[in-house]
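Read-outs: derived from the displayed coordinates by stated rules, not from any lab. Keep in mind the model is a prediction, meaning the values are calculated, not measured. Cβ atoms are built from the backbone, for glycine too; each structure is taken alone.
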Structure 1
Amino acid sequence: MNDICKKIHDIGIVPVIALDNVEDAAPLARALCKGGLPVAEVTYRTAAAHDAMIEMKKACPEMIVGAGTVLNREQVDSAIDAGAEFIVSPGTNPDTIQYCQEKGIPILPGTANAADLEIAMAYGLEVVKFFPAEPLGGLKMIKALSAPYNKLKFMPTGGVKEANVNDYLNDPVILACGGTWMIDKKAIEAKDFDKIEALTRGAVNAMLGLKIKHIGVNEENGNGLKLAEEFARFFDGTVRETSKGWFGSEFVEVMTEAKKKGTHGHVAIQTNNVDRAKRYFEARGYKFDDSTATFDEKGNMKFIYFADEIGGFAFHLTK
């Protein structure tokens, strides 16, 4: 998988944009980045696409900007001239695919059936768009198609929204999802980019599903089991022994091992996807202790500690 697709995977949701006015591009880019989605597919459904991509990249150099609804070589050239880092087409046009490969720019062609996937694989592609996703049968159809074409990853677009985005993203065949629900047209017309930022933040929160899983308390006086029993009684739970101490209910972990994390303890933050949550926090300036990362058999991160404590507590992400 190329670097751009890997970055798109770690972001998770690609806002799909059709802008009528170039002047809206920069504030929209800033709203998306502040909200936690530093990526955009700017579609050639309007005449503003080329200049909008230029302005978005100027406003937010860290943003991954791509061109969507690309139908021919002329639009590929226009997108590259505007600084696009990836191309998305609504269908599987061999000429457009070949031209993008000649130009060295990643393309995610739109697919809807097995014949489209055959064409994509013939050109050595690893990632395709699935469009329009919901009208074509959604995740069930993608999973059915992916069975014989198990080398491909999919970016479903069309009918994906906050209510169903995790149904898609939780499946390993999905690279990311394209969506428009955070791009409120009325808000853009009203220049209400704070609303766009709020909608974007809501999309990210729904995708990551961040919540406190348990609190870890460090115990150094030999009273770990007794303390765990007190927590278990308080939360009307049970005591569970671990290699590092005891859980006093599943809400509190009493740590007694020598290599305890945190001055006072730790906070475990549960998330739907550790890789995406790590990327999200890094974009906000937080650092991680990479030596603590663990991975599943497919290479997906399932656990990692933040580098710094807050209030004497270490924090870690967990699947």
Structure 2
Amino acid sequence: MELVVGIDIGGTKTKIGLVNKDGDSIVHDFFRTKEYPNIDDFILKIKAVVNQLIAKTTTNVSLLGVGIGAPNASSKKGTIENAANLVWKGSTPIVAKLKEHMNLPIKLMNDASAATLGEMLFGHAKGMQDFILITLGTGLGSGIVANGKLIDGFNGFAGELGHVDIATDGMRLTGLGVKGGLEAYVSATGLKRTIMYMLSIYMEDSIFRNIAYNDLHGEDITKAAEEGDFIAIKAFDYTCRILGKALANFTTFSQPEAFFLLGGLTSSDKWIFEGTKKYMEEYLLEIYKGDVKILPSGMHGKNAAISGAAALIWQDFKNK
């Protein structure tokens, strides 16, 4: 069986899976990234997990390559550069070090861009030439496809839309320290911060007046909105207005057929999708109105991060 190793390097977990041509991770595992502050030990752990996964399969495995998604990853250099939430600082030559232990094609890309390739190969963007994927988790990531090609950028860092200054109030900081950056408002973290903000400007009753910030969870905010909680509804509306306006602005530079939303915040369903669509249409230039869709990712049900990383390798085989 031909498979690709998909690796998603996160600040908390490193997830590894063996992915087939349909984008399904047939076997996968994870380990805690921060337990390996020495990069050489981290590489050896990856190699060990891959061997364990191969041993778990019931058929002969032929590995075609290794795809890696990581924050602040340069696809051109094969390095991770000063990622805020990773234990290694400076420039980390992850591809070169892994090649010392695995004689396979190895590709690295920003995690959100890798997820975008996964959407194009395995998700709802099959056949689309122009779309943008927005990942809504702890932060906001993005990947841009125009004219059928992923926009990678000069050094491989294109598509950092989460750090665009939206100038709402300029007070909140993103993970990279950008004042007023989009992800500080539109993300799971941003929604929690907005709950606190709404509590400060409105006097209406809310269950959140008795809940500390660190005890707030996205699913609780969704449930409260469903039950008519004023603060929860206001927080979602505020979030959707900012995201809708941002998507309208992003439309002007690549005119996507669709925006795909992926990540934990999308589990809020209508509270994110309906409001964002409404505000995007309001802010779109007249020539774009009615032509841009907002859709859920087709990667739900798959291990999106692992499958997206594997898409870096599978795209070469699907294009042949």
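Some points to look at:
- For 20.1 (mean count of other Cβ atoms within 10 Å over residues 41-48, calculated) the corresponding structure among 1, 2: 1
- Structure from which 17.0 was derived, mean projected area of the Cα convex hull in nm², options 1, 2: 2
- Which of 1, 2 yields 21.2 [mean count of other Cβ atoms within 10 Å over residues 81-88, calculated]: 1
- Comparison of 1, 2 by relative contact order in percent (Cα under 8 Å, 6 or more apart) - largest value held by: 2
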